[in-house]
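In the part that follows, the structures are each spelled out as structure tokens.
No value in this document is a laboratory result; all are computed from the given coordinates. Being a predicted model, the structure only gives us computed values, none of them experimental. Cβ atoms are built from the backbone, for glycine too; each structure is taken alone.
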Structure P
Amino acid sequence: MNFRCPAVDLELKTERLALKSPFRISGYTFTDAEVLAVTVRAAGAIGRGEANGVYYLGDDLARMTEQVEAARGAVEAGLSREELREFLPAGGARNALDAALWELEARLTGRSIAEIAGLGALRPLRTTFTIGAEAPAEMARIAQDYRQAKAVKLKLTGEVDLDIERVRAVRAARPDVWIGVDGNQGFEAGDLGRLLPVLLEARVGLLEQPLARGREADLDGVPRPLPFAADESVQDFGDIAGLVGRFDVVNIKLDKCGGLTEGLLMAAAAKRLGLTPMVGCMTGSSLAMAPAFVLGQLCDLVDLDGPIFLARDRAPGATYENGEIWCGDAVWGGHAAMAE
């Protein structure tokens, strides 16, 4: 039975989350994260959500705030999560509201998020620990500092010779871990002939978003001796079918697709099409990771390390131990019907 949301009070708050240090990817350097935090209240219970938006689509704090305010009347009148999917486009605003409505439903019904989502008991998930694009020796040092990591993801920039050095340096420093690499749209199709043999030699298990969004057809006929993952090339449910034959893995991020409600549908669709679902994240606190952690229960690959880059996370926060992430009910989704 679909939950019918009661009338709610909606509160927005904007926050700037400082990073411990600048984080570099292809074409962009992050120094902080501006996030939108949403709270909905009804019958003494609250629901919360957080979104960072999608920087390369202009989905920033101003746009997210404008979209939530445009939806305020409908949300406060009792908009369901399913109706929200039709009311707002995919993106950070819908993600923040969707998360808040999930938690409110859990607290008003006394059911867990996992139960509402049709999942069994939640389990800790192995997550990648991401290394920003730096000099090869510095990336090797960071890889060694991630002592607990069982999987790491390297940010590459499309500078093929330098990227090859980066991959080799990290593999030499950490012969024990699973490695994935993320091009963040930085390569051309012609670069892959040089890059792929090195990735295979270094036992790299994933190449994420090598080419620019909109250039997916350039991958037609390109050999995929290791799995290719779509990130920027897949935003929401409507993009999944077009990935078949060009990608093997679908990186679902809740800020891109507009929330856990859509993300669950995407994971199921990916599996039906023979694609591997992956869950990733934008920069954000544990409040943003927790709904993605629920989605991660259905994913073969998990990249939910956003809070480790923050100067200060929310409390209580996600736990990172033995290379795994755990988000308990205290972080988000606790189904006790209580106020703040």
Structure Q
Amino acid sequence: MSSSQIRSELFRSQVLQGNALDDPIERAVHAVLPAAYAESRDRFPVVFLLAGFTGTGASFLKYEAWEEDILQRMDRLVAGGRVRPMILILPDAMTRFGGSQYINSSATGRYQDYLLELVDWTDHTFRTEPRREARAIAGKSSGGFGAVRMAMDHPEAFGLVGDHSGDKYFEYCYFPELPRFHRALEGQPDLDGLLRDPRRARPHDQAFRGVMELAAMSSSYSPRPEAPLGFDFPIDVATGAVRLDVWERWRSHDPLLRLSSAVEALRSLRLLYLDCGAQDEFYLNVGMRLFHQALEDERIPHQYQEHAGGHFALNDRLDHSLEAISRALG
């Protein structure tokens, strides 16, 4: 039996030119093409898969012991009749700090616009069904956040959404990280130097990761071009005091708070699929339950599943979202 094929292309972005971090504007985009793509002249629906923090599209292709890669997963799902043949697009929205949250920011770049660029590029490069009703976006963690945010901001682009443990209810998933971030700073006397060249810093331990994660989120959620770093941290780095004005800027990005202004956009979706582990280490299960209830209150159709796992090693959950997307496509 024929199997899925991976096709990798270099895409040069217009909207990332001149980004504040001088991150690459030419990036690899990986496409997973179903076996039927080479065997026919048919057009296919498309799913954009967004990786979590510190991940890129290539993360879905790497070898992991006891796990399927995305090609093996798709071949099994298609062969079993659970998923129709689809094209998967695996973007790279990485920044120097470890991730962009897939949104536009003056401190990182126009990463939501970058995804929209890729939509147009994909429709001109592959035999897609070039309409929102046949175009899905899905992801896990930061990728789930980016997928929901895209649906809220650009409902004209994507008609189906899958969100696995996406960032929500910032009071639970982010606020507890702030004191840990301040403590980690004590081991980083040269914060500016670290942020200029994180690759050269050693060791890349948990404290390093904590600093980089808060830098990534701050550059995404609280940019300020006139600030020395181009963004504001939600705490005073000297004292550790919470900067409530900056924290409110973070909260303005919380999907829970943005939902009320995106009701019609979410109602227009053919599918809104959500799931989360009941043991999520960042308490995103709380945010997902609250989001589910808010969707219920607004009578926005959606599917919600809560499973027994945590936040990590959740590639098997793609079976559920891809199957739900396939069913919703008809």
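Here Rg/Rh (Cα atoms, Kirkwood Rh), for residues 110-165 alone is compared for structures P, Q. The highest value is that of P.
If you line up P, Q by FRET efficiency 1/(1 + (r/R0)^6) of positions 142 and 294 (r between Cβ atoms, R0 = 25 Å, to 0.05), the top spot, with the largest value, goes to Q. Can you tell which of P, Q yields 4.3 when distance in nm of label points 7 Å out along Cα→Cβ at positions 46 and 246 is derived from it? Label of the source structure: P.
Given 21.2 as the derived value for mean count of other Cβ atoms within 10 Å over residues 86-93, which of the supplied structures P, Q does it correspond to? Derived from the structure labelled P. Structures P, Q were compared on FRET efficiency 1/(1 + (r/R0)^6) of positions 102 and 150 (r between Cβ atoms, R0 = 30 Å, to 0.05), and the highest value belongs to Q.
For which of the structures P, Q does the calculation of percent of Cα pairs over 26 Å apart, for residues 54-197 alone return 36? Going label by label, the one that fits is Q.
Can you spot which of P, Q the value 17 was calculated from, given it is relative contact order in percent (Cα under 8 Å, 6 or more apart)? This value belongs to structure Q.
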